[in-house]
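Values quoted throughout were computed directly from the atomic coordinates according to the rules given, and no laboratory measurement underlies them. What you see is a predicted model, and the numbers here were worked out from it, not measured in a lab. Cβ atoms are built from the backbone, for glycine too; each structure is taken alone.
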Structure P
Amino acid sequence: MPTPILQTDTGPLMHKAVEEAARLLRAGEIVALPTETVYGLAADALNPQAVAKVFEAKERPSFDPLIVHLPSKKMLDEVAEVPASIQLIVQKLTEKMWPGPLTLVLPKKSCVPDIVTAGLPTVAVRVSKNAVFRRVAESLGRPIAAPSANRFGSISPTSAGAVVAELDDRIPLIVDGGACLCGLESTIIKVEPGSPKPIITILRPGPITPEDLKLYGKVKHLTRSVVDEATEAPGQLASHYAPRTPLRLLSKPSDFTPIPGKKYALLSYRGDSSDGYTQLTDWVHVQILSPGKGKLPEAAVRFFYVLRELDKLGVDEIIAEPMHEHGMGIAMMDKLRRASVKQVA
């Protein structure tokens, strides 16, 4: 039976959707909700039976931890311990960037079920700024576990329609809050004491960039190889965010030689022929992330949508151009590498 979808574009519709979503969550059910990053598949984070339904619907392996979304900053102490050595920087980060697309990995409290954290002693926490998600969280009054609302490893959904394509008839409700504003999953960090500045390690790049974080400490990137399956935060598994169609990320145009008889589509950063990719072959289709000058924020908003559209074409392979690896480009390149790792591992 198709999953019902509730709209939120008027006051009465918003109220109805929020109340129904909160009712289902209280009853131990799962609900697809919009966030500012991507759509999430929500469950009461303190109810292990409800969280188990998230793993079942997504076909997600139990060793991949979930992010816990808090109704407000005030609830942080209820689910996580903030060591005294990093208390000041955590306070600064949450005051400036919560609500927003920043996730902190901190030591967990015993009330957080092991199924949420994949048995790890830490929990990933954030506060969403999406109005629909926040109202549901506030109505529920409890932390919400909400990984992306898609089948495990596939393309993250940035619209209610994309959730339908992934999880229709697997879940009891989808709340339609329109298109997501960021289009990329939250930045995940861990914080450690350091001298003269605290050390901020980016475990998963996202909308909050290294430049944003440099104000608060010394920024490091996780150096683990993309094919290393060990994980300490969501979104770190090697093969992830992948279309069903094989995808290959090129370093330069000369790396591509078309095979006669095969059909190819191009994921282009800005669609400029001077970049050397658009003329490489007779592409079945070219999808452009940011036409013209190439703006990373615009590309980020379109990123998962464009991947999903290319995946519908039925081509033999999707070829992806590289993009500038700074700001949000770091996150998009990370996701393209993970999406293409099945072809190179």
Structure Q
Amino acid sequence: MNNNQWNEICFYLSENIRTDISERDFEKNVIQALGVLEWKEFLGNIQTRPSFQIGASNRIMPDFVINDNEKKNLFVVEIKQPNIQLNTNFQQQLFSYMRLLRLQYGVLIGQVIQVFYDGDLTDHDDPVLLETITFERDSAKGLKFVELFSKQTFNYDLLKAFTLNSFKKINRKAEQKKLQQKILSTEYHLELLELIKQDLLNNYDAELIDNVLKEISINIHSKQPVIAEKLKIQAKSPATIENPNKRDTTRYMINGRNERLPKNRFVLEFVRAYLQKYPTISYSYLKNLFKDEYQGSTGVINKLEFVEEKYANKENKRHFTESNDILISADNIQFVVSTQWDKDNINNIVDLARENGFEIQEV
């Protein structure tokens, strides 16, 4: 049955449309395709361009929101003309609807179908593209789409299994890179030296082997020049090697206070202390002072409203969002501080604090 359903969807969304079809006319075809999946307008399963109130004065209007028979929102669908290539702007539009409606799954339909996920199964800030499906009859991806998004078989456990499997395929390249980095790491060189020693112990005494290994170096390098330049590490004697992956447990004290703060809490308390010292400054001034690049991916500070929207589907908001950690600028803007700090970016804040007259002690 899935075969016929998917082939009919191909007919409505690709084979039986004009190349210059307008988005409004294409909308009718999408409703037909959703009907093939047994989502029915007359049952209230399909909300077409519904308007949702966001905040005091804003509204959003996605193309379609799909509901179950109890009117619970299940996923959102955004459409684009099939003669326009899908791009990141269209995806970002879908992402905003997913977050504002707190929906983990979104579908973008145009030249192809794209399925996105946003939730705690991934650490990515933005929703992740799980699958791109072209309109080819009898395609395995199309049949899977029908299974996952048909009304009769729609099930979050099935979607979760599909999502995890997609991540496994997506992460294959990441795993390959991770393994390459491990082989090129100092730790692995130490393991290799130990393997050499164990291999030689049948014929030589341990002291002799150790003395020889101290006098030689072993190089493992990537065949890709750029990676080789960055990652090539020369093996050294175990006594002279520092573990680059050793966790940095440095803590910080501000202006002689007794409290020893971990990195992320130190940043929060420094921003709080700065705000107390200069209570009349605006959020835009603070945003310019605590530059995004000091932190990296999330920025040092962000408006609370922005964080709540961006991480709506995630338990970990990557910011201090507890009520007593929310800060307010002089122009009455609520903002929060990033929790994402490590030994590679914390010095930016330590230097900034000292430049602004704060005494910072590292312990």
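Odds and ends about this structure:
- Label whose coordinates, when relative contact order in percent (Cα under 8 Å, 6 or more apart) is calculated, return 19 (choices P, Q): P
- Which of P, Q yields 0.90 [FRET efficiency 1/(1 + (r/R0)^6) of positions 117 and 309 (r between Cβ atoms, R0 = 25 Å, to 0.05), calculated]: Q
- Structure with the greatest value (metric Cα Rg over 2.2 N^0.38 Å, set P, Q): Q
- Read-out helix-only ellipticity at 222 nm (-39500 (n - 2.57) for each DSSP H run of 4 or more, over all residues; to 500), computed value -12000, structure in P, Q: Q
- Origin of the value 1.00, where FRET efficiency 1/(1 + (r/R0)^6) of positions 37 and 221 (r between Cβ atoms, R0 = 41 Å, to 0.05) was derived from one of P, Q: P
- Structure from which 22.8 was derived, mean count of other Cβ atoms within 10 Å over residues 149-156, options P, Q: P
- Comparison of P, Q by FRET efficiency 1/(1 + (r/R0)^6) of positions 53 and 165 (r between Cβ atoms, R0 = 41 Å, to 0.05) - largest value held by: P
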